[in-house]
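The structures come next, written out as structure tokens.
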Structure I
Amino acid sequence: MDHTEGLEKKVMQSDWRKRHFLLDMTSEMAGQWLEKTDMILLPVGSCEQHGSHLPLGTDAYQALLLACSIADKADLPIAPLVWSGLAPFQMARPGTITLRYETFTNLLFDICRSLIHHGFNKILVCLNHNANIEPMRHVSRKMKYETGAVVVIFRGAESAKKIASELFVIPSDEKHQKARHGGEREVCRILYWNPDLVHLDLAKAHKMDTPPEFPKTIRAVHYEYVGFEEGEFDLPLEMTDITSIGTLGDPCQATFEKGRIVAETVAEYYSRAIQEIKKIPVNITKRRFTERM
């Protein structure tokens, strides 16, 4: 791959799509995958504002990047992208589309039940939006109890942070922050996915704000909780409460090469994990999706 050619260009080629994307397969082709594996990747993201320099589909594209990178290494099929999730705190800026908790869990429940109905026993969720984690865990556990199937959640953003943390520049006075939105890590991955989607000329660094009406003893560290003394407690905030430009961190430090290293390192990690997940026994207690109306 050329050093400026994003992964999207490769995976959107007709031959690659027809091999890995469920949407591009015939029913017969999907059945041929089931003869080889009981695993399928399911990318889950969000459609929400990411400032002036990144597209609304940033989280969706990162989920798809994770799924495609893994599929390329582990040779697995990919279910259709779930492009919308829980983003109520991002609604102040145009373009954000949020689902209610019940809508999201019902949607993912029905997708998983459909895949299990056809023979998939292990669904590998490639998730790249933190607000989707808790509802996705809810669905995963419900699948376990109702069908016996295994729903694994691969968290792309968290893996990138841990695996390739030495690549990222985080000033010492920002290390207490627990939210980074539209910053270096996300820009790196979108640059690697498709550089044309990134507008670095409009990018600005921004540190987390605390609402001015808060007492000086309380500091914002996330859009869901705040810091007080040595601890933290939950207090839901809007993204506009903690950043005036919609993003956090320094996107100007991002490069295509960092994105490539992160994507390939994370995909390699999950590909190794998949070899072990294959060994986990599964006892499907309910295969047919009879409550489909």
Structure II
Amino acid sequence: MEIPGARIQVDSFKRGSDAYFLSHFHADHMANLRCGWNRGPLYASKVTGNLLVHSERADKQALRIIEPGDSITIDAGGPVTVKAIEANHCPGALMFVFETSCGRILYTGDFRYDVELHRPLAALGGFDLAFVDNTYDHPHYVFPSQAETIRHVVALAEKNPQKDLFLGLYTIGKTRLLSALAHRFEKRFYVPPDIYRAYKAMGAENLVTPEKSSTNFFGYCLGYFSKYFKMNYPDYRSKALVIIPTGWALDNTSRDGYHYVAYSEHCDWRERQAFLAMLGAGKVINLR
């Protein structure tokens, strides 16, 4: 995404800009950010920066750390002021507010609206333009709070203490849910090497282990459960508790024996409407 009035790209890394910003470490936001990338200063949170370095996606010398609440001024085809805001998505995720010659511009990246966390946006006043996540922009999608879903999942696990627990993850993301389960049962999750490296880069390796035989809690990326899990674990219906946390759980009609729970790190429809009303932006462009 090119920011109007500035030579800046966000979550896009083509040649020709003076500065680059990454909202968070998810693959769909890192197109063209390949091994050793070094085309200019790249601004990201400390967590995202650590993940970029450990995965060798970007040269450490290109990184510039910006954290929630920080405000900086850079030269990108003219002076541009940038403020970072907590996105309430995966670890390290940020929103960015840009003050350019075209006015005040918000880029949310992926986020879940929280009135308290996003109070700094309300305090700023009007926005001329806002690029806003609209992953679940339909009245059908109304989710419980993350805290409610976490309580539900913990209760499910408590009712099935004899079963192996499997949790659907992203490389990073769903971390609050994994953390709640790990702390409640005082167990680490076995995760594959790529996820283990990511948790280590985030400083959260106390929640996970690369030793499969040391635990009966397991975390795999969501695709594993649709492609390989049933083949690798044919008696899972009687021996395993499989929890798939996703906002798309509201659309799932599967009878595969998995527990689909509405746990999302994006806004539901009501939250997005409240967020847009709070912003009062002159123009909104959907990001999905």
Structure III
Amino acid sequence: MPVLQESVVEELLPTRYDLTLSDVTFRDLRDFVYQKTGIFFQDKKKYLLEGRLGKRVQMLNLDGFESYLHFLKYGQEREGEMQFLHDAVTINETFFFRNPPQLNALETSLIPRIVDTRKNGWAPRIRIWSAACSSGEEPYSLAILFLEKLKPAYPGLSMEIIGTDISPSALTKARRGIYSEYSVRNTPEEYLEKYFVREDDKYQLVDEVKKVVMFHHLNLFNRNEVQTMKTFDFILCCNVLIYFDLKSKIQVIGDLYNSLAHGGHLFVGYAEVLHGISSAFKVVNFPKTIAYRKE
């Protein structure tokens, strides 16, 4: 086996970088992220940006975070790099049937109420938007609920489910519909057998479920994009507000309000409330969860 000379070995080693994120560059980078996504990193969260973007600086062979920010602003590949940035600053943590009380409210109360408002037994088309859907577990859970519970109960019912996210890689995974055991850990066993095909330690969602959901790239902080989303009966925007400062929260919630049909409902995450953000909704209580209704 040949032995490399020391000088050659040094050439093959990764370049040594100063990956310390200075306070000045952190604020500039944070402001850039905020302008593009509405996601705000407080001073105490500097380590998150430093950790999530440090390896990317190395991979691009840049000499530090200042160069990376310049690349984001002016580089020839800046549009593609923004996709990576979106992935880096968000946490795509989710799993199937993550919020049973919300699903129960939809199944037992809200959707039956819409159906009952129609005469002669005619069932409507329900439109649901899963905003910030990550890798698709939430909208697919809704699709399984529709196929398993709602469609048999209301044979004329149709449902349009749209999942959107800022992360292109998360959407790619969602469209593929292949999940780990971790993602399906809260899924009832009978649903696993009926709506998934197990391949080793992976679970492939069946086409019957996949065809119920459409996925689109969308930045909730981009008002022009959000304004294309209209007349939804239900919007699920869970565990998203935690990323925004108050100003961004007010903008996003106001736009979601406009995206709802009259009488439509918004669901947010367990730890999220609209107090101090919007007074336009009426709070509706359900067992172990609440919804916000557009009056």
**Request:** Have a look at I, II, III and say which one yields 33, 23, 17 for semi-axes √(5λ) of the Cα gyration tensor in Å, as calculated.
**Result:** I
**Item:** Top of I, II, III by Kirkwood radius over Cα pairs in Å, for residues 90-193 alone, largest first
**Value:** II
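A short reminder: the numbers here are calculations on the coordinates, not readings from a lab. These numbers were taken from a predicted model, which means no experiment stands behind them.
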